[in-house]
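Participant: Got some structures for you, see below.
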Structure P
Amino acid sequence: MRTHGYGQIGQHRHSGKQGGHGNAGLHKHKWSWLVINDPDHFGRDPFRPPSYYGHPARWLNVGQLDGLAKGAKSLDLASMGIGKLLGSGEVGGAYEIRVGSFTKKAQAKIEAAGGKILVEE
């Protein structure tokens, strides 16, 4: 018997030397290959921030402005790679902020502290 229980011709050929067809074995016998050659194959880890993957932070909360300002009264968030200002936290000082977009809550907190937001285009 030439097929040994594998049906018609060619159904069980040409996959033995490579450890299976396609992506077979990436969680098993091809794991070490995957870790070395394609570590991002299975997508992102939701428990790690985007900055872990080399991406710049695209948002910032108003509660982080005091630590970022370090005594300055004017902040250009757009040049820092921050695209949006979010409204979580409390603002300690009056800042003039240049940013691409912002939430209504962030705008209300900045203006209540005596600052203003300039829209970067």
Structure Q
Amino acid sequence: MLDEDPTPLGTLVLQTLAMPADINPSGDVFAGWLMSQMDLAGAIFAQEIARGRVTTVAVGSMVFLRPVPVGATISCYAQEVDVGRSSIRTLVEVWLKDSTKGIVEKVTEGEFVFVAIDDNGRTRPIK
């Protein structure tokens, strides 16, 4: 993690815009909002691997590198780290694009672990 390569790792899974409702009093996006976008991206990615429903069971190694200003487009990239019998560990990176300044930079990354579940919410093996 935290390499200096200016290229996103993984697959582009989610892209959204940081809106005024998502900011703190300092004018930057709440870390919790950013984490929720990462969780969504990781879940979308893990569902593809699990071929069905997943749930988040752990979040670790979160690193916030710089603030995200309102109006920035964020892109969430996910990659598989490990797949177990029923779990999927992913790395999610978030990259910021500020069209007004022509800046593209990594703003955060974190590890998310998901477990495949059945219709009753019970753990199931990944097929």
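Read the figures in this text as sums done on the coordinates, not as results from a lab. From a predicted model like this one, the values you see are computed outputs, not experimental measurements. Cβ atoms are built from the backbone, for glycine too; each structure is taken alone.
Participant: Match the computed value 2.9 of distance in nm of label points 7 Å out along Cα→Cβ at positions 33 and 49 to one of the structures P, Q, and report its label. Intermediate values should be presented prior to the final figure.
Facilitator: On the way: P: 3.7; Q: 2.9.
Only structure Q yields this read-out.
Participant: With Rg and Dmax of the Cα atoms in Å derived from the coordinates and found to be 15.2, 48, which of P, Q does the value describe?
Facilitator: Q
Participant: Taking distance in nm of label points 7 Å out along Cα→Cβ at positions 81 and 113 from the coordinates of each of P, Q, which one would give 0.9?
Facilitator: Working: P: 2.3; Q: 0.9.
The read-out comes from structure Q.
Participant: Still on this structure, please answer the following. Have a look at P, Q and say which one yields 30 for relative contact order in percent (Cα under 8 Å, 6 or more apart), as calculated.
Facilitator: Here the read-out was taken from Q.
Participant: For distance in nm of label points 7 Å out along Cα→Cβ at positions 17 and 105, find whichever of P, Q sits highest and give me its label.
Facilitator: P
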